[in-house]
Structure P
Amino acid sequence: MTAREDAATVQLDAATAEFITGITSMSIATRDTRLIPAVGKASGCIVSADRCALTVLFDSGQSPRIAADIAAGSPVAVVFSLPATHRTVQIKGNRAVLAPASPTQLVRARLHVESIVEHLVPLGYSEPALRMFFGFAAESLLAAHFAPIAVFAQTPGPRAGERISG
């Protein structure tokens, strides 16, 4: 089964696609067979041209449970948040397909880290601490490819938890 064979796939609107591929702090979450959750950092997101699939990059060395859960067929959720405004979006998928990150995806992850660090330093965060927190090992960077089935607004406030699509 490919990431797009899920009948419940939703197409992201252009604004959401632009937001999640921009300067956001990203977290990826899964669960194991006992429904125990795992959460890890993500290092970049690529949206397909038709906006019906995402590729989220993460370090499997830092998040081995995420990799194991995805390999076992876990659903996946990714949260994207812009620190300066706290605008937040959550996207869920039934399952993801894993592959080692390609050279182009590795460049995308490096550019993402540079962008988020550049965004956060003026907010008073230490650049060395940010580089440590958002850093990743190139050799263990994985690409999780999945089709979104639901998109939620998660920005704190009255719309938090509201379904945007799916």
Structure Q
Amino acid sequence: MSSPDLDLFVSDLDELYREVIMDHYRRPRNAQELQAPTIKTHGLNPFCGDESSIQLVLDGQGRVAQVGVQGRGCSISQSSSSLMSVLLKGKTVEEVEGLTELFRRMMQGKDLSEPERLSLGEAGVLEGVRRFPVRIKCALLAWMTLLDGLEEYRAKAKHAPE
């Protein structure tokens, strides 16, 4: 591919990524509050005021049966939350933790294998946010909030009477 062709390809790809992000921002998926969630957590970015609330309902096999996300903030934080919510359904707690770690690694600029990239699904479009370091925390807010909720869930389960 010549340089002008490559520039056009990159420009088209950037436009596609922006469209996916804006679609999830304008029409967030799973934007609901769940009744009696197994996991419920709330996160705040004190620097910009973005907020993310996440609820998960786990089924009898420990898989995510329902996801509810709410929040307010910029298009990056809110679309990231929506993209994440789609990815979680049907996953085990361990798989969710693994995906969260992969997303964090991607946002930190670490190399991911092709299977790891594919496992992030559409959430991989947020990789371009790395070009704007101040926005990385926006993209990570929902994922780190989720991780906090999972840690709290595990701590409670560890101390629950059998």
Re mean projected area of the Cα convex hull in nm², for residues 55-102 alone: value 4.0 computed from one entry in P, Q; matching entry is structure P
If mean count of other Cβ atoms within 10 Å over residues 87-94 is calculated for P, Q, the one returning 15.8 is structure Q
helix-only ellipticity at 222 nm (-39500 (n - 2.57) for each DSSP H run of 4 or more, over all residues; to 500), calculated, reads -17000; among P, Q the input was structure Q
Comparing P, Q on mean count of other Cβ atoms within 10 Å over residues 39-46, the highest sits with P
Distance in nm of label points 7 Å out along Cα→Cβ at positions 31 and 95 gets 2.7 when computed on, of labels P, Q, structure Q
Matching 29 (relative contact order in percent (Cα under 8 Å, 6 or more apart), computed) against labels P, Q points to structure P
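The numbers here are math on the coordinates, done by the rules we state, and not lab data. All values derive from a computational prediction rather than experimental measurement. Cβ atoms are built from the backbone, for glycine too; each structure is taken alone.
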